[in-house]
Structure I
Amino acid sequence: MSKRAEALATRLEIGARALADLAGSLGDSEWQTRIPKDGRKIGVVVHHVGSMYPIEIELAQLLAQGKPVAGVTWPDVHAINAAHARDHDNVTPEEALDLLARNSAAAAAAIRAMSDEDLDRAGPVSLNSDAPLTTQFMLEDHAVRHAYHHLAAIQRALKVHEATLRPSEPATARA
């Protein structure tokens, strides 16, 4: 097994576990909190991360096989995300956490199956203006990063949510 593939898979697992740990600790009010600038509920985003792993891995596997990632655009990604948010608006923590666990494990296994040659193979990626990118970059920029990216946004949203729930101090206490 490639040491690099193992390291990538481990980083993906750590991110998914951190997201799952935080999500599993949330109450219903927090689960339903919308993420600023994103607009989706925290629960929807947790489910989203789990649902995207198969697609992200499939695209990386194309590169690993020497094939381009063609015809995938950011408007496509945004449309997929919007449809997912509508379809899973009432996702339960159990559903989201189960999907995240299953698909992150499958993604890590797929990464571990890659050789150094697979990780080094490059091809045009339509999401990045057809720049020739390596499989490793594609994995790092999408599947590996995904949980960390949304975890940080969720943490920021929870701080805002918590601040709105705290009673404000009387004006005399702030003077």
Structure II
Amino acid sequence: MPTAETEIAAQELAEVLFGNGQTNVFAILDGASSPDLVKNLYEHEPENCCLYRGVLPPDIATVAPYLVRLELDDKFSEWLLAEGWGVHWGVFLHSAAVLRALRDHFREFHTVELPDQRTVLFRYYDPRVLRTFLPVCNPVELTTFFGPVQSFLVEGQSPDSGTKFIFAAKTLKTEPFQIKKSS
């Protein structure tokens, strides 16, 4: 059950995400980190898709990453913003692209090859990973990773802060923001 403090934080986060009203808002959510994610996807039915290909066994489906289109004042978005900010459930993004185009784009980044040539999962949808990864990318890597995305928004090291990453003119811009807490 959300507290008054988490409801205020969720309202402020909604203002950051939906403030301009000109672009689609999406989240990439990690089923392994988000308790009841799949249940809430089925219950509230936001436009969504799994980022893993094919039919998945239930145990894999519950821990898979999901791309979800968020709507202002919708029950799924309210649940996500009240419960998921500050606990590493996923990352948010703005894009004019449709869900299917974003799904196809993000499916290309599930694995990476390490310098020792091992292939490992790349959990870019964990905000702790994305906020570390983006600043060390070169312009070619940023162009590839951003693709149709206008901006990424990730929680900060504390739940009352976040960063918006924008890639424009071959430069990564960071815009920190605060989520105020009630006293």
Structure III
Amino acid sequence: MKKVSAAIFKKVKLLVLDVDGVLTRGEIIYDDQGHELKSFNVKDGLGVVLLGKVGIKSVILTAKDGKVVRRRGEDMKVLEVIGGILPKEKMLPVIEEKYGVKRENICFIGDDWIDIGMIERVGIGVAVADAPDVVKKSADYITKRNGGEGAVREVIDLILKAQKLEAKVFAWLRNPE
């Protein structure tokens, strides 16, 4: 991991999130009918919504695709769910062009080997606390929290603080649109 301060989050204009192991604890549960179930952290989700309300949007980029992830993306009001993509970094030029953002202004949060390409190529690559060491070595920032246990919210809070957007969040909460 590179030595950086939380000030690096000042430059974030787009948050890109992996799902399994980042928005979830990395568990996949199947019911008796073969349906896939996932458990998401509500604080992470609220953080994504609040970030969007102050002008910093989010995208989900995942190797798996499915209805559960798309539903969670809708709930969190992300711009897009990009699913079924490997290697993930091949989507970086598409994301830059589609959302008019430079890679140095993108923050990506990942948790495993398949996320290293994105972590190394964006402006701020983040690994969750329970990521393998090889992933952490590629990251600019390692969360204190594990994936699915508030790691995304931790990063969002750092972005809000670094960009002095907390008052804007409180104002929106007092008077939602």
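Given a value of 3.0 for distance in nm of label points 7 Å out along Cα→Cβ at positions 22 and 62, calculated from one of I, II, III, which structure does it belong to? Walk me through the numbers before you get to the answer.
Values: I: 3.0; II: 4.3; III: 1.1.
Computed on structure I.
Computing volume of the Cα convex hull per residue in Å³ gives 135 for which of I, II, III? Could the numbers behind the result be given before it?
Values: I: 135; II: 123; III: 109.
So the calculation was done on I.
The value 37 for relative contact order in percent (Cα under 8 Å, 6 or more apart) was derived from one model only; which of I, II, III is it? Show your work: numbers first, answer last.
Details: I: 37; II: 23; III: 29.
Going through each structure in turn, the value belongs to I.
All of the numbers you see were taken from the coordinates with simple rules; none came from a lab. A quick note: this is a predicted structure, and the numbers were derived from the prediction, not measured. Cβ atoms are built from the backbone, for glycine too; each structure is taken alone.
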